[in-house]
Structure I
């Protein structure tokens, strides 16, 4: 493999990583904005003297929050579950299987 090809692969991986990080930040921004809208809407419909701290006011926040945490883990800690270089190992494994199939 030439140096240019290795550099191109590194560049492609870096671009893919930046795309995943950008996707997470976009998801986080939507989470914050939508939850703020939900909070203000819930406050608007409160009866006088009614407490805001009721379970139904936090359902969107909690469930979507779990999804945000999972998304963050997959973006910032991908090696935590699958180990380092998992993608490269899996690609080599699949290519090796394909090599035997196409002979």
Structure II
């Protein structure tokens, strides 16, 4: 398994864990994992990542709340994962900007 897949898996697992466990630095950990994950996103997946982040942050993470017993946990998991995708999107945006401004930066 490659490093980028490991980081994405750890980020998703952290989103799940922090839905059940309150930790003072949970949001920071999710943001750092998102930034690290975003570093490995290649050009053909960048648009999909940004769209997924917009959807989850914009309220899509709350779509499962009406499911009895597990809805609130699913909402929390996808809200946390939305935070990861938001941070990854920021990294993608910064990398795209650097690639446009600095010749040869994408190599």
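Where a number appears in this text, it was derived from the coordinates with a stated rule and is not lab data. Because the structure is predicted, anything quoted here is derived from the model rather than measured. Cβ atoms are built from the backbone, for glycine too; each structure is taken alone.
Things to note:
- Computing FRET efficiency 1/(1 + (r/R0)^6) of positions 26 and 50 (r between Cβ atoms, R0 = 30 Å, to 0.05) across structures I, II gives 0.30 for structure I.
- Here helix-only ellipticity at 222 nm (-39500 (n - 2.57) for each DSSP H run of 4 or more, over all residues; to 500) was derived from just one of the structures I, II, and that gives -25000; the source is II.
- Source structure (of I, II) for distance in nm of label points 7 Å out along Cα→Cβ at positions 58 and 90, computed value 3.5: I
- With distance in nm of label points 7 Å out along Cα→Cβ at positions 34 and 66 derived as 1.5, matching label from I, II: I
- Ranking I, II by relative contact order in percent (Cα under 8 Å, 6 or more apart), the structure that comes out highest: II
- At a computed 1.74 (Cα Rg over 2.2 N^0.38 Å), which of I, II: I
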